[in-house]
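Quick heads-up: structures coming right below.
Every read-out reported here was derived from the displayed coordinates using simple, explicitly stated rules and does not represent laboratory data. In this text, all values refer to a predicted model and were calculated from it rather than measured experimentally. Cβ atoms are built from the backbone, for glycine too; each structure is taken alone.
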Structure I
Amino acid sequence: MDAPLRLLVHGASGRMGQALLRLCAEEPSRFTVVAAVSRRPAQRVVDGVPQFAASELQGAPAFDVAIDFSLPVAFDPILALCVGRKAALVSGTTGLEPTQRAALDEAARSIPLIQASNFSLGVAVLSDLVERAARALPGWDCDIVEAHHARKVDAPSGTALTLGAAAGQGGAEPRYASLRAGDIVGEHMVQFTGAGERLELAHRAGNRDIFARGALHAASRLAGRDPGQYRLADLL
């Protein structure tokens, strides 16, 4: 039996980080978290998982894959650590600056990595469908409507922009509308409208576990691969 995949969870105190830690604890034969990194951990060990402050990142033990759901300001150190350790990176941090995206491109020359705005396997398939629909329906209007919880700051969402990029690849010119209300986890609808007819492609997230499970799926498929920048669709 293969040894469990050694994971470093970066952004461990956030919603996604907490979901990752819980799901890993449910599958100890597949995953072991060797370090949970957050800004200011209250304890050194929680449920058997070593806790590290962001300032202590360099002292983290060996790991196979880092899973990062943090903020752009914390992104550079985890990328540098993965490159230095020759470890894979799965990142769901959004809002990266152009210089950080350039650093990702450079890092992909030496490590396998994936950076995505959404780790839902359903959204990965939706992106493919959106591109195909845009290509098949030239001249149709394309609108992307997304809804998230009231505390989400960025709009349009990273996922909406990713879907828009897929539509653009198919030749469409997407427009965006955003809603921030209550505790909506995430809803995205791409609408193509022609004369007398309308096509809607939609994805609705019921809970955040789907994103954490997708990130773990990506980590398990990414470990040991050749250097490069992968898409979630490449790892299905």
Structure II
Amino acid sequence: MRAVAIIPARGGSKRIPRKNIRLFHGRPMIAYSIEAALRSGLFGRVVVSTDDAEIADVALRYGAEVPFVRPAELANDYAGTLAVIQHALNELQKAGCHPDYTCCLYATAPFVQVSDLAAGLALLETRVDKAYAFTVADFPAPVQRALRMTTDGSLESLYPQYRETRSQDLEPAFHDAGQFYWGRASAWLRGEPLHGVKSLPLRLPRYQVQDIDTLDDWYRAELIYTAWRARVSECAS
């Protein structure tokens, strides 16, 4: 099999309880990722890795597979993405599924686009020397101008050596957009680091990126999504 999508979705989210199936613009959050993966036509299988029966039921309702239960030791606050995907791939291989490529698609990615999923795979396919390709976005302000709060409540430069440097002369910095990671199945299985020299960036516009870890993130994502969909509808009319 050429490619599978694995959507990690544990049940024990603390900062936003049940965030993977909480309603976002009228649909469970995970539905956006499942439907994008299915619409893309890139995957032989779209699999949800979860420890939670309710999440499994929602995933099945929207067309994903839930062929195994994620063990408790991989469903806590400390379980990393690599270990979760390795477990899922091992389970799939036991059942005779041996994909060349695996896409870890996060359950909280309502802005994910089919075209970006396709572009990520195409990018990785062009570079046989690389292990992964994943989405990034640039920071809206120079990270070299970051400030820290001191113990007495005042501010100081995090990087004082750049305090007088013009912003246009500072090197651009990027952050993980938190949507998906395309990887060669072999790279996942051997534990190749995601953020390393064997990864390729797929750059996204800032308006299409919002990590969702806190309620503040959630509300911001809802506002961005409303404006974004309104603009898409306006352009289509």
Structure III
Amino acid sequence: MRAGVYAGSCAALTGCTGPLSTLDPAGPAAASIATLWWAMFAGAVVLFALVMVLFALVILRPGWGARTSPTHWIVLGGLCLPALVLTPLVTYALIAGERLLPRHSAEPLRIEAEARQWIWTFRYPGNGGIKTEGTLHLPAGVPVEVVVTSRDVIHAFWIPRLAGKIDAVPGHANLLGIQADVPGRYQGLCNEFCGSGHSGMRFDVIVHPAAEFSTAIAKPDATGKVAQ
């Protein structure tokens, strides 16, 4: 039994890492989301513990709480008890959500991400109009605004380790703030069912040192496919 518990714990922990893990953040936006997840997990544990304490009192001390009316149980157990945990969680969630909004004092780097069945095209307006297919290039440590659109149906743009997800809607542009902390290779995907090819609608994300970004996206043979 002990070996089973250890094995189960290790299996659960391995799910916290990997190229598509939101709990292994590599950027400030993703870190904020991961922290919110852990806060919600802690809140759920506290709420569960409080309910189990009440349950244990009922089992171990028969008649305990009999003097309390059903109405009071509903108000105290169904409203007040969850409010003790949910109120701070909602407050923190609102604060974390505000942090995810694009807020830059200077004009940020903008990259256009266009979805279509079943591939992503990325354009870099400030770098001579270069565009890439299936590979997104980003500079490390630089805030980027990704303008997300769709050519056909609704898709969803998501790089789990770097930022939250946002819909790609035909005829409408959604803006997502994103920043990668360090150079490396990450993975992104469409997270909205968009047809028979949805499962393969993924893309690579290559993060370059900021000083090498402009040069890197001009070399498709070394850094990724450039669309003509």
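Tabulated data
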| item | result |
| --- | --- |
| Entry that produces 3.3 once distance in nm of label points 7 Å out along Cα→Cβ at positions 114 and 194 is calculated, selected from I, II, III | I |
| Highest-scoring label, criterion being FRET efficiency 1/(1 + (r/R0)^6) of positions 42 and 138 (r between Cβ atoms, R0 = 30 Å, to 0.05), among I, II, III | II |
